[in-house]
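Quick note: the coordinates plus some simple rules give every number you see, no bench work behind them. Predicted model, so just to flag it, every value in this text is computed and none were measured. Cβ atoms are built from the backbone, for glycine too; each structure is taken alone.
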Structure I
Amino acid sequence: MNNRIKISFFFFSIAAFLLATKHITAAIISSNINTERVNYYEGSYDIVGWGITAWTMLSFIIGLIFFIHGIWVAYIVQNMQHNKQ
């Protein structure tokens, strides 16, 4: 496994951690605040905001790019060079 694939797993783990953080934060907010806006679990996502979702998606996309590039270099390009010989 090359370094690009390892880096992609690092970014995937960051995305998973941020997604879990968003869910835990929304659960804490919905359990501690008793207003009309937070009575439902979906309403607490509005309070958490879009920022953590943007960072989660950015981390996932970066991880996906590194993963695809790592697979491309490790297997496809290597097989192309092997077939030319």
Structure II
Amino acid sequence: MHKAPPLAWDSQLARAAQQWADKLASTCTFRHANSISEGENLGKGFQSWGDCIFAWYSQQQDYDFQSPGFDLFTNAFTQL
């Protein structure tokens, strides 16, 4: 889909993501990590997870598939 390669599970990345989620939960904070090598999506204020994911995915309508890369208006889509 979208000319993306198949996904593969990365145990090290999963552990790091869980550690970051645990830190946010334990400190009652909501912010992006300072990592430059991994991306992430955060969401709040939605009625459901489905609504949140739909909002992220809807950015694909503005994504330039001919010139892929980071864009402030499609950053959540690129992390899906």
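Hey, relative contact order in percent (Cα under 8 Å, 6 or more apart) derived from one of I, II reads 22; which structure? If you can, show how the numbers build up before the last one.
Details: I: 47; II: 22.
Computing relative contact order in percent (Cα under 8 Å, 6 or more apart) on every structure in I, II gives 22 only for II.
If Rg and Dmax of the Cα atoms in Å is calculated from each of I, II, which structure is the one that comes out at 19.6, 70? Intermediate values should be presented prior to the final figure.
Details: I: 19.6, 70; II: 14.1, 42.
Traced to structure I.
One of I, II was used to compute helix-only ellipticity at 222 nm (-39500 (n - 2.57) for each DSSP H run of 4 or more, over all residues; to 500), and the result was -11500. Which label is that? Spell out each step's value before the answer.
Details: I: -26000; II: -11500.
Here the read-out was taken from II.
For the read-out distance in nm of label points 7 Å out along Cα→Cβ at positions 11 and 67, a value of 1.1 was computed from one structure; give its label from I, II.
Numbers: I: 1.1; II: 4.2.
So the calculation was done on I.
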